[in-house]
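Heads up, there are several structures right after this.
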Structure I
Amino acid sequence: MSTNESIVSQYSELRREMVEQIARHAQLAAHETGKGILSETVLEAMNTVPRHEFVPVEMRAYAYCDSPLPIGYEKTISQPYIVALMTDLLDLQAEDRVLDVGTGLGYQAAILAKLAERVYTVEILEELSDGARRRITEQGSINVEFLVGDGSKGWPKHAPFDKILVAAAPDLIPTPLLGQLKPGGRMVIPAGIADAQQLMLVEKNEKGQLNVEEILPVRFSSLTVSH
């Protein structure tokens, strides 16, 4: 086996162990989340996307730990369990069009791209968006579109969306995002002040009425907005 093949095999094994750890974490957190078992399709996506390609080179040794990691610009890549949980809560269908707010280096968008028809991802920092585009392109995903902009405003051009995932925390759920969610759609978003954030599941029924459920306490980077 060549050195490169050995490294690929090692990362594959670490990814498999990460997915096993995610499954155990889900069982332990079931009393809070109501989700003791995560979707097999979500776990398979987590097992397929190489997280080490979506972190800075100096962080690669830690890529498959079940923890958030710094990606620069005071931003982080989310903990794998939280990525899996948020994705699972969306209840993605193959024909869904998804808005992903807070691209970072693109890991969450890459997971979504495995499960949905189209992903529209918004990042306020051009440097991160450019890095995400390069990484996702290298992975062969062709169903992701990128926008540099204020994620709290969504992406009106492509609205409404079947599902919305927000990977940074506003104090309050932004009204534009609620408006861009289709009737029958779901949004998963962390919200609240820094030490009191909750992961929220927002469901909009066919009449446009909203139901908001708190899932569990979380800690995300704040959602940066333009003024």
Structure II
Amino acid sequence: MSMPFYVAPEQVMKDRADYARKNIARGRPLVGCTFAGGILIVAENPSDMLHKVSEIYDRIAFAGVGRYSEFDSLRVAGVRAADLKGFSYSREDVDAKSLASQYAAILNNVFTHEMKPMEVEILVAEVAAEQAGDRLFHILYDGSVVDEQDFSALGGEADAISGRMKEGFDRGADLRAALGHAVAALAGPDREGIEATELEVAVLDRASEHRRAFRRIEGEELAGLLG
């Protein structure tokens, strides 16, 4: 009888983490940040159909990088969980923190028990009546949750993008200034900028007159803000 092949648990976890990080880094990055009027999310994404940024609930947005099929399935699960909680209790009971915890549990379970981890990082953002109450939760492939302050960068070169976001970041900036700063951070020093057709942009509008705060910025409006 042959002896089973043994691999130390530490090595298994390291291999899974390396695999996930390597494949996530291949994708295009995104940035989420607070500004005077709410929360802005900017992603490098030339596709008009395969969205990286979406609405989860009234004042909550979802953004993902990595393997599209995997983070989109997480988005759908989040929408269903939010709808069920809002219907069973109250719409005000649906919050980004509880959704982030559920996402973390799913990702941690897959990372720990499955052969292949999910190749995703996700951002759950919630806008509040006051800027101090805005929330940005960055959930990693292994289920780790980071409660970000002011901004969060996901995907390839996230550390470098975060460094550029930190330089000159202004919490009181208007939408045009916040968008310009985010796009410059994504582009980096090696590119003059990023065309509007290469971007997916959305905001959670703090002053929205409607119950739902999520709004996409595209077309002429986006081109005008970038110009």
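All of the numbers you see were taken from the coordinates with simple rules; none came from a lab. Given the structure is predicted, the values throughout are model-derived calculations rather than measurements. Cβ atoms are built from the backbone, for glycine too; each structure is taken alone.
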* Among the shown structures I, II, from which was the value -12500 of helix-only ellipticity at 222 nm (-39500 (n - 2.57) for each DSSP H run of 4 or more, over all residues; to 500) calculated? -> II
* For relative contact order in percent (Cα under 8 Å, 6 or more apart), which of the structures I, II scores highest? -> II
* **At a computed 8, 33, 35, 17, 5, 2, 1, 0 (P(r) over Cα pairs in 10 Å bins from 0, in percent), which of I, II** => II
* **Of the structures I, II, the one that 0.45 was derived from, the read-out being FRET efficiency 1/(1 + (r/R0)^6) of positions 8 and 176 (r between Cβ atoms, R0 = 41 Å, to 0.05)** => I
* Read-out distance in nm of label points 7 Å out along Cα→Cβ at positions 16 and 200, computed value 2.7, structure in I, II -> II
